[in-house]
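*Asks:* Take a look at these structures.
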Structure P
Amino acid sequence: HELRRNALRLRISTIHAFCLALVRRFAPNLGLDPRVEVLTSAEELWSSAKYDTLMAIAGSSADREALELLLELVTTRDRIGWPALSGRFDKFFAKRVNIARGKVRLADRDELARVVRQLRADPLSTRLDNPAVFPAEFTPTAVRTAVKALEERRDLFLTKGGTPLKPTAKARAAEREWNELCFRYFILLRQDAAAAEFARSFQLFRNRFLDTYTRRKREAGQVDYDDMESLALDLLRQDPDWQNVLRAFDEHTDHLLVDEFQDTSFLQWGIIDKLTEEWRAGAGAKTDLGIEPTIFIVGDDKQSIFGFRDARVEVFTGVADVLEKGLGPDRLERLTLEENYRSLDAIINFNNVFFSRLMACEPDAPAWRTRYAPFRRARNNEEPGRVEIIITPAGKNVEERRPADARAVARRIRMLTDPAAPFTVYDRNPDDTETGRPCTLGDIGIVVRHRKTIPFIEEALRDCGVPFIVAGGTGFYKEPEVRYAIALLAALVDPADDLARYATLRGPVFNIPEADLLHGWQK
């Protein structure tokens, strides 16, 4: 009742919206305009910044160091030119916050030095017959040369399969040890070369390409979504005025609820950790006023799906331990929800048996290993429910299996909704009881693992006369009719657009044969 009376005092937002509000309020501390806007298309600005930086390096005689490094990176043995390096930079860009804050960890040279000493002292190493194999100093160029020299002599110590040669029983044990040592040296050299190349591309990306992107973003008075979190954390941890930043949050907030915590990144937890640090320590203005603030965290580690956005499930599992250590068991309450209000016994039991085995792990397994907690039915319905596994004939590959799988699904839907023998579904009543009724098409949803499956399911449903709606499919603009209309409009707007003109003339409106188009083009 108290929450309902104070509903207007609740502040509900995403983590990004919260961080943006904090950044705008303290923008001068960050060297930003308080009217800073959100960059909606970071990839577009990055693409432009990447191209312009490349052209600037290539066209500047004063930047010889960057040009030489760029040429070296695009011409090394493992690179296939600028497209490959550009792809690497795109991956760096996706992790730009970590790149900006991180440092490159170079290969361990201690083991390399030990192996080199052993090989130099071994008389068998004269077989290699190339001083470049053991450079006096392991510079990036010298390491690459040594790798090439060893590659040319690898038949002395490696099999064609890339494993150390095993001499016959009559051969000396020393020869076998030498082969294994050469193999280890070869591996260490290649790792060192790869680490050095990565470090050079890392520095070039951060110092030139990312710098251009960041500068243009600032000049436009914009921040991207990654900036919001990173800058908010900087305000809380590094800004000289950090106490005022905390006070701005603290004066309006007594309780904090974080939902979907399983999809929290280390950076996001760093923000939450700093905001609630005084609360957990029992210090600060609130304690002096007799207010006991609380933090309430909700999540399910089995539903962690945002790893591609740096969400780490070990944050979820580790934070509870951190909170308990700081607060003590008397001030921290952990609740594990075991009740399932959605499913009947058959589905629950199937999941409990299957996932208890699939997610089984030792007690000392790393925190990122997801554990399974079994559920029990909480619905007021004694019916067992049903789990079905439909087996279709195995094809040679996935492409052959998809149409058969789709047809099996469509046929089963027809059977479930057959008026003569309908499947029973249940509606919940106000008193929490449930009433059964025949299953209709509106009760059924199809979940697919890959979007490539959707066209096959659509075709199968049409063939079975099953109406459907696609949610989250390939999209309206990917449909053949829409793509043709777009090509037609593009050809009308720009007659010089050969691709659009070709698609228009070959399409269903004109349907001009390929041979006629080629003959007309030659004229």
Structure Q
Amino acid sequence: YIRELKVDVFKALVSQDMEFIERHDMTEYSSLILKVDNVCTCLWNLPMTTIDMVARIVSSSLLLWSQSYKLSIMMGVILPLRLAVNYLLQYIRGYIEASVIMVDVRGSFGSIMGTLMNNVAFQTLRSFGREVVETTVYAQKLKAHERYMERGRLLYNVFSPIDSLVDKLVEVSGYWYGSKLAADEEMDAADLPSFLDVSYTTFDRVQYLYAHLMSISEDVLDPAERMYNLLHTKPKIGLDSPPYDSMLSPDSVEWNIQFDNVDFSYPTRPAAKILKGISFSIAEGKQVGVMGESGCGKSTLFSLILRLYDVQNGAILIGGKNITSYNPLWIRQNVAIVSQSTYFPFRTVKENLLYGCEHMDSPPTIEELHDAMRLARCEELFFDTNRFPQQWHTDIGRNAEKLSGGERQRLSIARSALRKPKVLLLDEATSALDEELQYQVQEAVQELHRRSGRKLTIVTIAHRLSNFRHVDILLVLENGAVVEEGAPSYLAKNSPENSVFRKFYLRHTEALQGVSE
């Protein structure tokens, strides 16, 4: 049952749409899977533990009451008072520690230590020649930290005797009143020590039961409630709406893409409108470029084509039908994306290459794997035993940490080529490559286009004009709208003087002139 619950929680988590992910702390939700064992065990044991503890408390209380109801009432009053005083002392001590003594010494001390555990931070430290300075700062912080520890010990030495004094006062009060009752022959003096021991034990059990229930509330009920809510939260863009089995063969769909007066803002930032009445069409098999300043909505177009979000107004059409009439999973299986930064699971090169190929009618052959790697100009790289001892069976590290930026991009391009998509989205896909490799990969994309019978629709986002040499149409975006549209050669001749394209074009030509000079 626990294993099935873990699988259900994981499935519910990865099935949520982007709006849910952006609105919540995914680190906290991911940790729910690790808490399933503890939640189930505690909830299973809670009734028996509670019943056992309550039975012990009730039986002890009845025993005390039978020996002396007066002393029972007194101990029932002063023991909670002792607890209240202890909590008050802890609060005062914590307040003084946090506001007067501690300040932020531990936090700053820890941040310096973090430099030694972070490769990028260590490299930055070394690059700026900060070794001596950081050592001096560390020594100062360490001295402050030791001063804090000394003050903390002093604070403990002040409050610890007060705690002990309160405990002794309670004990003396119990013996005093018990002795008085014994003198009045209202209880047996021989029973007094055991009476007080049982009183303390009973009250400790009450404290334990309260702490246990509070712990259950914080560590079990809260995670259990989040699990329940997660399992019953249906994503707005469901993976089975409409049903996957109702989808047509991808080959029978004409992969024209049309944005019709689309308005869009991200759900977490509804006031910031990213796209404003944007309209354009991309015919099947065409190569289209998208350019514009950062933040103008270029990458948002790709998110909408993949249906990671739904638009607020207007419509996106694929093959003349609203994108909402297609199953989201079906769309994503036929639309491949190569981004500037791509996620790679901690698996082998080959496993990452096959990532996303599960939907194919037949698994890719070894020859197809090699062909995809040759297309992306990375076959020799991943079969170099000096870099990859087990060739493509070598783990690439957490999030491909063993690969450079260019190697990640080439692997991502190979992965997309292997899927034989109907639409290929390139979002700064060659930004980490040198000019020669960039040219080779662009030619590889053209080879992929030719192999598809020129039916593969390619949309490219880039900041360098050289990435648009093969595009048929260039869309120029500004403030969430298409402000210019046409072939690059046409825009180069006819774009207005202060237009977005003209600025890009002039910067590009000036850079080339600077190199030639």
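*Asks:* From which structure (P, Q) was P(r) over Cα pairs in 5 Å bins from 0, in percent, for residues 187-282 alone calculated, if the value obtained is 2, 10, 14, 15, 15, 12, 11, 9, 6, 4, 1, 0?
*Replies:* P
*Asks:* If you rank structures P, Q by Kirkwood radius over Cα pairs in Å, for residues 251-442 alone, which sits at the top with the largest value?
*Replies:* P
*Asks:* Continuing with this model, one more query. With distance in nm of label points 7 Å out along Cα→Cβ at positions 267 and 427 coming out at 4.8, pick the structure among P, Q it was computed from.
*Replies:* P
*Asks:* From which structure (P, Q) was relative contact order in percent (Cα under 8 Å, 6 or more apart) calculated, if the value obtained is 10?
*Replies:* P
*Asks:* Thinking only about FRET efficiency 1/(1 + (r/R0)^6) of positions 323 and 483 (r between Cβ atoms, R0 = 25 Å, to 0.05), which of P, Q has the largest value?
*Replies:* Largest calculated value belongs to Q.
*Asks:* With helix-only ellipticity at 222 nm (-39500 (n - 2.57) for each DSSP H run of 4 or more, over all residues; to 500) coming out at -15500, pick the structure among P, Q it was computed from.
*Replies:* Matching structure: P.
*Asks:* Given a value of -0.77, -1.34 for log10 I(q)/I(0) by the Debye sum over Cα atoms at q = 0.08, 0.13 Å⁻¹, calculated from one of P, Q, which structure does it belong to?
*Replies:* Among P, Q, the structure yielding -0.77, -1.34 for log10 I(q)/I(0) by the Debye sum over Cα atoms at q = 0.08, 0.13 Å⁻¹ is Q.
None of the figures in this text is laboratory data; all of them are computed from the coordinates on show. The structure presented is a predicted model; accordingly, all values stated were derived computationally and were not measured. Cβ atoms are built from the backbone, for glycine too; each structure is taken alone.
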